[in-house]
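Next up, some structures in structure tokens.
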Structure 1
Amino acid sequence: MANPHPSPAWEKARREVGDGKLSVLMPARNLGPSIAENLLTVARLLENELAFEIIVVDDGSTDSTYAECERVAGERSEVKALHISENVGKGAALRHAFSVASGSHIVFLDADLDLPPGQLSTFFDRMQDTGADVVIGSKMHPQSQLDYPFARRVISSTYFLLVKALFGLPIHDTQTGIKLFRRAVLDWVFPRMLVKRYAVDLEILVMAHLRDHAIAEAPVVLNFQGGSGFVGPRAIRSVMNDTLAIFYRARVLKYYQAIPDLAMPQPSRLVSIVIAYPAPTRNLDEALAGIAAQDYEQYEVILLPDEASGQYSNDEKIHEIPTGSVRPAEKRNIGIAAANGSIVAFLDDDAFPVADWLTRALEHFSRPNVVALGGPGCTPGNDSYLAKAGGLVYANPLVSGSYRYRYMSERVREVDDYPSCNLFVRTDALRELGGFRTEYWPGEDTYLCMELVHTLKGRIVYEPWAIVYHHRRPLFMPHLRQIGRYALHRGYFARHFPLTSRRIGYMVPSLFVVGLVAGLALSFMHPFFKWVTTCAVSLYLVVTFLCSGIRRPRTWILVWLGVICTHIVYGTRFLMGWFTRRLPSQVQSFDHSSE
């Protein structure tokens, strides 16, 4: 039975929290056998000490973790269970948990309880004694008690030296999974955070340090339950990439400091989510489920099928408007005319949003010069093997180049062209322009964005956390057909509408194709040209092979071949678009089978 009297050990914690509340954020993955008892352990610890809530986030578990979390949440009102269908990583899970947290003080606590929660009282002691805004657990504190593998000790020490050299942080350990924050620190940090996985702790602490928040260290008791402590090369590479990216953003770009403070527009705005499609599919059900799970509730959904199905008539937020078999741009224009919201969000029927998709996007519309916003379309984990390989090809730096942000979360930036699979636009701007140009498909979104920027003089912002998961075409033929359509329209636009399409990045594959054809032709004329062509092709094959590196050899080879085929198809079709007088969509009626 729980002790009905508060413990003296928590006296400073009660003084620190005062009339506020402690929010304990616990990201969890595949902890089905233990998560329920772990949550109850934390709840029993805190129940007689101070006001608290526990927010556990199931990060794409494949076992019973979420069901167990829901069960505990049903038993204990202080526990909130959140679910993320995709495995998005610790950083994204913490960010999602913080979005619903109401506490004045925030604790990060690993859900496996390798770090026993009873030691939290000493973190509050340190916060009260030092006046620090952040208190972190440190394995290198002289009073720490560690049951920790030697391999992990070596990795931690090495990483500490690297972090010290790059950032000069006044701490010895960034990675221990127990930390205490005053809320104001994270209010500034989370909107600017980009790292989703292994280096999230470092990014948060670097940003806190940049804001001159005092950081103190506390000793920890650590009972490591991860076996030998071996860390694979893939995880090490990911940590290194993220660490160097944080250094680049913090020290070179001054990125974190440059991001303006954002707030939700007031009064609240209705968002009209417009989805154009021929007929309902399982993917559409997935998209609607993602919309229903939004943490922002002021929205309506406008469905634009060829024919009415009637299956959504019981949902007052969903309006189904049959359009007949017309082009996507024509469907979307019908949706724009019917929209009641001040913002229209265009979403493809084969894409589903994360829970804070609307919130993350709407914050930017508090700035009056922002006329539109786009977010990444990431490949979902439930895609087929060949579809996920297609997603890897799209995200490859040698395929998308500086436009990789369309397929993965990168830093906030301004853009002048964004696809309509995940695009927010002010309704009055859409109506002023008369909506989409219906004679272009694909390319109607490219033309719209060009008008938004150059005709209306508006700004289009990219928000890395306004994420949708966009199902991919599988390698090879479906993927290449889609690539061919994109390339044909881009080549035509590069010639006729150069403001946003005549970019060297779009032309490089065509230069490769021209060079390849010319080199092969010249090879028959002189041995020297044969030698030059052989060297150039060999170098190309080596570079594309190395840049396609995936842990599994089969996937590595598949992505490598996908990159090569994509270059050839895109380069060829871009040239065809450049030299064509009219696109097929300008002279042919629309056929859904060509999508």
Structure 2
Amino acid sequence: MTVMGWLQILVILAAVLAVAIPLGAFIGRVFANERTFLTPILGPVERGFYRLAGIDPAREQSWLGYTLGMLAFNAGGFLLLYALLRGQGVLPLNPQGFAGLSPHLAFNTAVSFVTNTNWQSYGGETTMSHLSQMAGLTVQNFLSAATGMALAVALVRAFARSGQKTVGNFFADMTRATLYVLLPLAIVTGLWQVSMGTPQTLEAAATLTTLEGSEQTLALGPVASQLAIKQLGTNGGGFYNANSAHPYENPSPLSNALTIWQMLVVSTAMVFAFGRIVGDRRQGAAILSVMGLLLVTGIAVAYWAEAAGTPILAAAGLDPAGGNMEGKEVRFGLAASAMFAAVTTGLSDGAVNAMHGSFTPIGGMVPMVLIMLGEILPGGVGSGLYGILVIAIVSVFVAGLMVGRTPEYLGKKIEAKEMKMAILAILVLPAAILGFSSVAAVLPAALAGLGNAGPHGLSEIYYAYTSAAGNNGSAFGGLSANSPWWNTTLGLAMLIGRFAYIVPMMAIAGSLVEKTRLAPSAGTFPTHGPLFVGLLAGIILILGGLQFFPALALGPIAEQVQMLAGQTF
């Protein structure tokens, strides 16, 4: 590890905070339906959408109505995207002449983009037409991110309101998130990407003559428009198979820094918006402190592991001072690669600028563990916020047991109903990950897709289902997932990880919004100070350790021990 490497990391984090603070205040005003500097421009567009859809934005919904509206909207999006992918061979804007996708791949891809996962069992430049990329995948990148933001705001409103029945209007919240937050940011950063060399064209390819005199065909397309929202919306699915390691998606160290900034800025701003909506910015600062503490720890461990290199490569005569550069781009280096890996999995983004399967065992375990902790560091756009708030409810309940008082969070008493729903939500991730992994580890149809045996092969299985259930989308590159087994079961894991979590979370919102918000008393456990930060961080780590440590011991930890012993695979 070097001073320059850490300076790169710190500068990017500082740039994120510099924009996230005012952006969080702006998001808070947007969801409160207050006037902003974009209202004169986008207000008529917003009202036009409501008229076309027959939506009254002032008519709010109960938690159940909000949830059913969200489920219906996402089901419609899935059906439309599935039909588009199956029929792309006979649709326009297909200059490459690609055929429609197989039923299992179309199912997996449609589920993936609707759930904000963006798992890709295909190579984008060799599979997807321009119409599929633009009208299908890019559109869902906006809508899935907007859905997460809307759901988070619904839960935050439940804490902020007192003795009410409604949590907002899903369709209004989703529309405002798209129009006022995601679309303007995507336009600005997309143009910035184009200025740095990212293509934005309807041409299919360019044929060039190399220095040796041979011809090389380079795939082109509307890359920048998809790249901008894939990162801002923590989606992660790339136009190209190599994702953000491809020089067209990520041409330079500057574009790499912008990409990391894009991933973090909206999710971080949502935490500041949370503090504004509940009327206590210290609450947002406490939540962000936990997120930042655990994320920076993940970055540090991954950076250390990759900088340390491997004894096997050192024994082969390679200079150990260079660290483990296998699977990484020289134009980015170790620090930027380690930070990207930790950020993309601390979020639910899933984009990669290096191959996680080529990291050292401990370095590769870091992104896997960050997903297993719940995708809350700071997590997906919106989903990270509501995920950590569910764990905060568990934390104050534990604190209440310690001191013998009825637990409260943000003035709302946490009782049996909220705890049952919180535990149900928390169990979704391990049930999907460990349940599917245990079957895949012994099923021949699943094992046929593995590229490695031993602990690394087991890690490929764990990582795949962890990524799917966590709605992340990254993978260990050795797994060949484009088969009926993997496409179907990973698609099911994505659906479970997204919607089986949302329903109990929204039930919590419905219960909390009806409760009277209490003023703090002398016996109230403060949830804005260092004690709560430590408690919440500890609960997150304990939950992750109890649920997943045995699996990790058989996978990356066992592989690390074998690597130190000089064993290769």
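In this comparison of 1, 2, the computed figure 4.1 for distance in nm of label points 7 Å out along Cα→Cβ at positions 496 and 520 is attributed to 2. When helix-only ellipticity at 222 nm (-39500 (n - 2.57) for each DSSP H run of 4 or more, over all residues; to 500) is calculated, the result is -13500; to which of the structures 1, 2 does this value belong? Only structure 1 yields this read-out.
Out of 1, 2, choose the structure whose coordinates give relative contact order in percent (Cα under 8 Å, 6 or more apart) equal to 10 when calculated. Considering all the candidates, the number was obtained from 1.
If Kirkwood radius over Cα pairs in Å, for residues 16-159 alone comes out at 16.1 when worked out from the coordinates, which of 1, 2 was used? Can you show the working numbers first?
Values: 1: 16.1; 2: 17.5.
It was calculated from structure 1.
A value of 1.45 was derived for Cα Rg over 2.2 N^0.38 Å, for residues 128-239 alone; which structure in 1, 2 was it taken from?
Working: 1: 1.08; 2: 1.45.
Source structure for this number: 2.
For the read-out Cα extents along the principal axes in Å, a value of 83, 66, 42 was computed from one structure; give its label from 1, 2. Checking each candidate, the match is 1.
Read the figures in this text as sums done on the coordinates, not as results from a lab. As the structure is a computational prediction, the values presented were derived from the model and not from experiment. Cβ atoms are built from the backbone, for glycine too; each structure is taken alone.
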